[in-house]
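Here, each number is a calculation from the coordinates, and none is a lab measurement. Being a predicted model, the structure only gives us computed values, none of them experimental. Cβ atoms are built from the backbone, for glycine too; each structure is taken alone.
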Structure I
Amino acid sequence: MSDSNTILIVEDNDFVRMQIVSFLSDAGFETIEAVEGGAALDLVLAHKHINLAIVDVRMEPMGGFEFIKALRGRDMDLPVILATGDETPDLLEQSQKWGVSAVLIKPVEKDRLIKTVTRTLEYLKRGSG
């Protein structure tokens, strides 16, 4: 893949984060990692070449939705895919409200992850072209 497909993985569980990174690396994607939303926000602000973020919902001190709100508050439309074990009824409503591209339920399946990431990046390229 080209460097235009750099993906930020924001996950506080080391095993889950390493698994997602491994799946994406195997598929040829570049990855950058963060363990919570504040560190992820710093990475996004420092690295303008990040094209997509895969974000856990529940992290401390800054969780997934707080990270997304911080992005949107800076007028950044970075696509976000949520990866969560949380299946609360308002999750989809919140996701729609904050412009989340997709929601993946943990444990994240490799094929579903790759398809969702590929589809999101292709949609982006069509939209910006």
Structure II
Amino acid sequence: MVYMEQKTIDMEQTTHTHQDGTTVIVLQPTGRLDIATAWQFRLKLQECIAKLSRHIVVNLGQVNFIDSSGLTSLVAGMRDADKVRGSFRICNVHPEAKLVFEVTMMDSVFEIFETESEALEGAPRGVAS
């Protein structure tokens, strides 16, 4: 019997609350967002959107590799946020991962910001969640 090693993805999670009460969750995964780790990331996005806030910022500054599974988990997170009229932003895309967004034209699908502060500033105001 062959056992595959279970890969895990390290992820930092912070909460930002704007003056109007709007809560934004920032997730910062580290390492590779690929077929071995994308499912965990997807579950974390679902949990955050369902239980914590419909407004999500994903900081990809520490993700040096992303494949189609990783992109799929991001698209799914964006759709989940859209379903509850939330927001889904990506920021600080690692140079090595940026190429994947450009080649797949996903850079035109997602709201991508240079820095986390810019992504937080761009978060919707006025509807607390």
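Overview of results
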| quantity | calculated |
| --- | --- |
| Structure responsible for 1.9, with distance in nm of label points 7 Å out along Cα→Cβ at positions 16 and 112 calculated and labels I, II on offer | II |
| Parent structure of the calculated result 0.6, given that distance in nm of label points 7 Å out along Cα→Cβ at positions 56 and 88 is the read-out and I, II the choices | II |
| When mean count of other Cβ atoms within 10 Å over residues 64-71 is computed for each of I, II, the largest belongs to | I |
| Relative contact order in percent (Cα under 8 Å, 6 or more apart) - highest-scoring structure of I, II | II |
| Distance in nm of label points 7 Å out along Cα→Cβ at positions 48 and 104 - highest-scoring structure of I, II | I |
| Computed 2.1 for distance in nm of label points 7 Å out along Cα→Cβ at positions 24 and 72 - originating structure among I, II | I |
| Structure from which -10500 was derived, helix-only ellipticity at 222 nm (-39500 (n - 2.57) for each DSSP H run of 4 or more, over all residues; to 500), options I, II | II |
